[in-house]
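Only the coordinates and a few stated rules stand behind these numbers; no lab work does. Predicted, not measured: the structure shown is a model, and the values here were computed from it. Cβ atoms are built from the backbone, for glycine too; each structure is taken alone.
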Structure P
Amino acid sequence: MDKNTRGAQGVLACRFLARIAMLSYGFTATPLWAQDTIKKSIPLTDRDDTSERKKGAITSSSQSLVIVNGTRQPIEDYLAPTNNSALKIPVTIQKTPAAVQVITPAVIQDRGVLGINQAVETVSSVERNLTFPNSLTFRVRGFVDSSTTLRDGFREQTGTQDIQGVETIEVLKGPASVLYGGSTSSGGTVNVTTKRAIPNHNFLNVGLSGGSFGLFRGTADSNRDLSGDGKVTGRINFAYQHDDTFRDFGYNETTFVAPTLQWNPSRRDRIDFFASWQRSNYTWGASQTPLIRKALALPLSYNFDNQTLGTSHQNSWRLGYNWVHTFSDALKFRSGFASSINNYNFGTDRMSTFALSTNGETLRRGVSSGPQMGKDFDLQNEFSGSFHTGPLKHDWLVGSELYQTDYSAKTYAATLPALILADPIYSGLPGISRLRSNISTQAEAASVYFQDYISLFDRVYFLGGGRYDATTTSSLNKMTEINTSVSANKFSPRLGILYTLSRTTSLYFNWSTGFIPTSTSSFNGTPLSPGRSHQIEAGVKQQLFHDHLQATVAVYDIHRSNVATTDPAHPLYSIAVGQQRSRGIEADVTGEILPGWKAVLSYAYTFACVTRDNKYPVGSILAGVAKHTGNVWTTYEFADGTGLHGLGLGLGIRAATRREATLPNSFYLPGYFRLDSAVWYKFSLHGRAIRAQLNLTNLTNARIYDTNGTFSMRAEAPRSALGSLQVAF
């Protein structure tokens, strides 16, 4: 796409924002971050707001209010008292026998976050994973054995999501197959909850941002009570972003639209319909650096592509619904469905080969291009409720799930002229493209699951559950017409216990399991057994400062087995005998220390290594995993009645020790110390609430890299600035 075309699309995006702003004068309420009172719909699907609708208007308070994970709280809060990812029922974090963290809207806003991969930095043991640009895959507790993430509790293999449409981000540590089935990562699962329509409120929030590397971003969030009585409410989120990236002759452009509709046909029913569309045009330059030691010494702006190569495009659609019917206070039914389609058209700037010559002066390069498509379909039906047996209270859940994911890829390969690193010439064209692969895969799963969360005298809490999955995974090589199919049935149990020493102190222990189906076959055509994992975890949870601060400290040990490894007798094939292990210590602290002073702190010690393999030496450290990582983000906002009312300040520190760049281990990626800061000012102009904000990222100009452990790595941006302005209409 040429610059004129991109500029025209930017003008159209600005006009779209302006039209929304003009329409806003018919709206009467202010947005979430500015209004005095607000009721927010609940993002996940097994919660009920019937009682809130009965109460009518919410009593005024001095702070904006939002309902996050079922609990009403100020929009400025860093602490979400409850979560839904861990148990699929609203339980306070303090009484959940697992390590779980929630990233709230306030943390996302104060940090000036532009992507979900950036947002998860505040959680211990969670990092982005090196895959497609704009993709959502993560390394959790050292493992990155699955690309599956959750969006609103629905599984996705190929999801993409602009941060504008995000309400909260929940992170559940450890295998999660008991509730979410096979293919979730052994280390943990990230659940992105998206914004939903808010009954009985009309508001519009418009934002404009600009920053380093030619960044421009425009956003809009509009909510409208369509029926006038709260029964039908619509909401739409929009975002447009363009930047030139920190790499020479690179660019990224994204357009995002997400309409939602909530219908309350009765006091016992709530139905949310949701959809989204996202289009991305980008170059691969900022996402790929050769995995060689010499690349670490080159400028971050150095591009290893050619300027004449074709760019890539992505179109993503999502459509679904959630229906909750409340029979009584003790019985509820939920039905939900989500479908997502991602179309990729990879350009010739996507590298498939990087090889440094023996003299260390030139880089041999190969490119791969072509169309790819990923589809996900997820249907869930659940009953949940509560009952008593003597002194025991049971909060139970039973459900079923039908899930299917399809993936197809047609890849063309070509070579590029070698790049002289000291004197690069970027005008060369690729050689003749040849079809290298043409494959399609499909995975299907039919599952049933149950869970019982038992409380005894509000002192001891027991968790028990299990899930049975019947899976079939097939793969078709369209070039050879070879079709392989693998069927596997697996029961995944989970047990947990939590004991409250006092109202503010809890001790917990859990044991959980997971599995990952595979379509890979051995030399004789026998399907490989699914990958398996199990975890033991223990920890302590502490509430401080009048329950305004939540701390969790956990120790864990995760074992993976049936890891695909090279067959010694047939090196081009694999056998499932590999084993890996990750163990560590984590600490997460989130909340408000004193009025106006908030903080998010985390630390992780992670030791992840190979314990059995036919290719990699036993004891090899998994690529990209730092033994020590730490994060501090703290803010202070001056209170009402002071001369600096409306002014807020933020400071962030992120640090990590060195990491192995490759597996098998060959050289290290350097450790780093990154310093971030923020300042904002909130004021009113002509009755409109305005927030002006400046974020400075990587003030130390640290060189930070992520790696896929095979042939490439990705650098983070150097020192950068982001200015933003939000206006409430």
Structure Q
Amino acid sequence: MTNKPIEILKTVFGYDKFRGRQQEIIDTLIAGQDAMVLMPTGGGKSLCYQIPALIRPGVGIVISPLIALMQDQVNALLQLGVKAAFLNSTLSLEQSRKTEQQLLNGELDLLYIAPERLTSDRTGALFERIKIALFAIDEAHCVSQWGHDFRADYLQLSLLHERFPDIPRIALTATADNKTREEIKLRLGLEQAKLFLSGFDRPNIRYRIVQKQNSREQLIDFIRAEHAGDSGIVYCLSRKKVDATAEWLRSKGINALPYHAGMDAGLRAKHQHQFLMEDGLVIVATIAFGMGIDKPNVRFVAHLDLPKSVEAYYQETGRGGRDGLPADAWMAYGLQDVITLRKMLQDSNADEAHKRIEYHKLDAMLALCEQVHCRRQALLDYFGDRLEQPCGNCDTCLEPVNTWDGTLAAQKALSCIHRTQQRYGVGYLIDVLRGKATERIVKSAHDKLSTFGIGTDIDEQQWHSVFRQLVARGLVSVNFDQFGALQLTEACRPILRGERQLMLRKDLQPAKPERGRSGSRNTSREFAKAGDTLLWNALRAKRKMLADAQDVPPYVIFHDATLMAMLEAKPTNRREMSLLSGIGERKLELYADEFLAVIAEFVDMNKNGPIGLSDTMAESVALFRLGYNVKQIAQQRELQETTIYGHLAQSLEQGMLVLTDVVELPEQEIRCIEEAIISLPEEQRNALKPVYELFGGQYSYGILRCVRAALQHQTG
């Protein structure tokens, strides 16, 4: 193999040029120096250690915290012709020994290993006997004790430097603020490592945060309008909510599965495998799901509850759009989120120093939610990454937020809290302000207060917005020991005294989205030309068939972006196919002919396409002509087999298909069915039920419909 990085990039991975600082990082490792890399998800971190591992003598050792990531990466590398394996708890003793022997024989380019194995004497002895090219520490932020993904095993990784001081190391993460970066350097002994900051911006992700009203309905409206048929992740705070949301989505026709730590391990692994293997599946999960999930075509990440920090939000939303195509980060946020998370922090067993840091992180998350200017600028600023101009691809840029002078409204709200002795929650306070003489209010004589009925000029929803923003800005606190009673803080005094103006965000009241409306970002199904939609689905069907045959996720064969390049370029031979991004020599050899045949069929169809068929029928016929059977077409298109038979029957009636290709029956049986149809009385000539009953249900209505259609074509 060549020792030039750019040649390996093209011949193995199928890309023409490096992105960002990849080349610098690779050169640093090849030269035997350490590196610390902060690069956004989807930025190409893996290439930064995979290419040096192929060039330097020995095997690259990759420390990865999650089994799913190891299996994914190894599957992808094997497809590229790279000799890779992993060692983790999923392997039997025999499988582990086989991998160890491959390692000792020098038969591996890359080995992925769980961090807990590094401390074992067996692994240490194994590493002493082999030539190691480099150590790559993935998800390096797991070493931070202040972080949301802390793994105790990562604290042991400093031993790599102690035991193998001459082997270069690279630590990689997609998210780390200044404090976490310093902790990574200190705990991993990387003080002398060269730091590569590639920026945190994910320009293909559209950030959107909406005021929570009926979050389930808001979620289903969002999915149906913009991501019908797409793969997505929905995050919830509790296991109970995960289960309930997944069940509710399924009742609404969305293919959704739950995932959380309270599930049976086997079922959890099954759901994760389904998510990786299938397109169009939505996983509803707690934060237990996601890190290390390498699925590139996740088109949306939705939060039904507020994340605990900006770091968590950035990392979770970063699981969308890893292929660089458009993706949405959508969240519904309300006052109850603030109350719930603050109570969780108050009740946690963490020490006071840790709690102070977590409170600070939550306040930063609230500030992001209440942002009135470019949300992306605020998000990047948190990580010390500056965006000079508003992004134009977040909610506050696309639908600028109006502000209003909320000083008087805030004074009314604060005064009401004070006059009700700081003992009541939001709902009660709003009733007092709006002059609702409920039994509880009358009994407490709060209908006699000066604040009773002084807020009738503001509707209930807007009052909720006012209180939410007062809590988010620290002007009001929540007393959890008194069942969520609101209490004044010292910070509110200038507002009450009229010494400071308070501008509040005016929450948007979006109209209910229309299904499939103009402006939808659904990248899976919508193309300007109907023929492109047919070709897109045929390419995906071919990819799925190849992936299923090897029991690997479809994106391991080709990413969506590569299929999109095929659709646009429509290559006619291997040379043209080799020019497309994401197709290296190994994949060209394995799959070029399969996909070229699909494209050639569609080019031919465009010249001599089916006349008089609707788009949906034409798609079924096209897939059939590409070699898919009725069952496979039905599964691919998520339709009933009887519907597919109906599509093929119309094509048979026009003489575009041959009956014996459609129905796998002996000629003699076909003749018997034809005779039965011909023998029907004139008034029953179009009825299939008598024929169905005549044969005792031996032949489905779909088959009978196809035989009748072919017969009608013959008889004119």
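P, Q: which one has helix-only ellipticity at 222 nm (-39500 (n - 2.57) for each DSSP H run of 4 or more, over all residues; to 500), as calculated, at -14000?
Source structure for this number: Q.
Output the label of whichever structure in P, Q has the greatest value of FRET efficiency 1/(1 + (r/R0)^6) of positions 103 and 447 (r between Cβ atoms, R0 = 35 Å, to 0.05).
P
Given that P(r) over Cα pairs in 10 Å bins from 0, in percent, for residues 391-454 alone, derived from a single structure, equals 15, 19, 17, 14, 12, 12, 8, 2, which label among P, Q identifies that structure?
Derived from the structure labelled P.
I have 50, 40, 22 for semi-axes √(5λ) of the Cα gyration tensor in Å, calculated from one of the structures P, Q. Which structure is it? Each step should come with its number before you reach the end.
Details: P: 38, 33, 26; Q: 50, 40, 22.
Computed on structure Q.
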